[in-house]
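Each value in this text was obtained by applying a stated rule to the coordinates, not by laboratory testing. Keep in mind the model is a prediction, meaning the values are calculated, not measured. Cβ atoms are built from the backbone, for glycine too; each structure is taken alone.
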Structure I
Amino acid sequence: MGLNLHKTVVLVGMMGSGKTAVGRALSARLNVPFRDSDAEIEEAAQRSIAEIFSRDGEPFFRDREAEVIERLLTDVPSVLSTGGGAFLAERNRTAITERGISVLLDADLNLLWDRVKSKDTRPLLRTSNPRATLTQIFNDRSSIYGLADLAVAADPAYSIDDMTDAVIATLRTRTDVLTEEG
């Protein structure tokens, strides 16, 4: 029994919430393309996100991010992983609501910290106290992430497959997004 995806599923949430890992697994299960807005930006710019932030600044990056998200939403239904800050921009939330569905991967602060503390690929955490920075970002963004169409709680005990199962179960509640074949 297969599943038909009718709209692009846009995974949103904090850095470390699992958007890329769950996105890849979800796209494989639904047999649709997986897209990553950050990877698309890096490919177009021929630079890493960290380099773009450093050289051109966050406003420049956010403009490119909005352009990429808009373009990807006009393509065939897929799974789209976005950068942690993408959903903060009203223009992105509007585009996502009009053409897709947003799904918050809702991880608590301790889980996020466990996942990001040993990585140096997070430009926003390159501070003297990355845990405090993550806490501030988490507090600043939580209410906006709460505007997502759907939310799936991330349990620290979940594997990627478990989290993917939870996302699919949540998507099945929306027949305009996901239906069973036959």
Structure II
Amino acid sequence: MTIHFSEVIEPNLIIVEAFNRWENNPDLIPLIRPNKNKKELEKRCQMTLEDFKNRLDTHHIYLIYTDDKLVGEMNYMVDPSHLHKRAPGTAWIGITIGEENGRGKGIGFKAIQYLEEEIKRKGLTRIELGVFEFNTHAYKLYQQLGYQEIARIADFTYWNNKMWSDIRMEKHLGERA
């Protein structure tokens, strides 16, 4: 299995279609976006090509491929307002392995390492992320990559008939994992 990554410079409808499929997948929705209640959890959305182009104004987006098949995406924002620690030069990251056949194969691990190198190359010194407390697999992945928990925001997202915390984690670049 060959894994490679590609920064999105000019989006197209194939990419938008994949994002819409992932963002509306009932198995992924609880993992990739916060929901205040059951109604929000069940809400579906349709991104347009124009919406995606606008997202590129605030996000650096990279596509994840295995054997030339698009399986996911990762992205970062620089110094967004939702950081827990507002330290200048911070990248907020997100990752979605959207295709089921891309999960559980170490792709996320390699993808985050690649994204960290891109962020470091841009001169940023810190990464922050949020992971919902029920997503123990992702939490363990981030710990394995050297991220440390810095805060928990209680009652942040709804899933499985209850509210869960958002765990904020950070990593200072240049340190060993």
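Some points to look at:
- Read-out Rg and Dmax of the Cα atoms in Å, for residues 86-141 alone, computed value 12.6, 37, structure in I, II: II
- Source structure of the calculated read-out (FRET efficiency 1/(1 + (r/R0)^6) of positions 6 and 110 (r between Cβ atoms, R0 = 35 Å, to 0.05), 1.00) within I, II: II.
- Structures I, II were shown, and helix-only ellipticity at 222 nm (-39500 (n - 2.57) for each DSSP H run of 4 or more, over all residues; to 500) at -8000 was computed from II.
- For relative contact order in percent (Cα under 8 Å, 6 or more apart), the highest value in the series I, II is held by structure I.
- Structure with the greatest value (metric distance in nm of label points 7 Å out along Cα→Cβ at positions 14 and 46, set I, II): I
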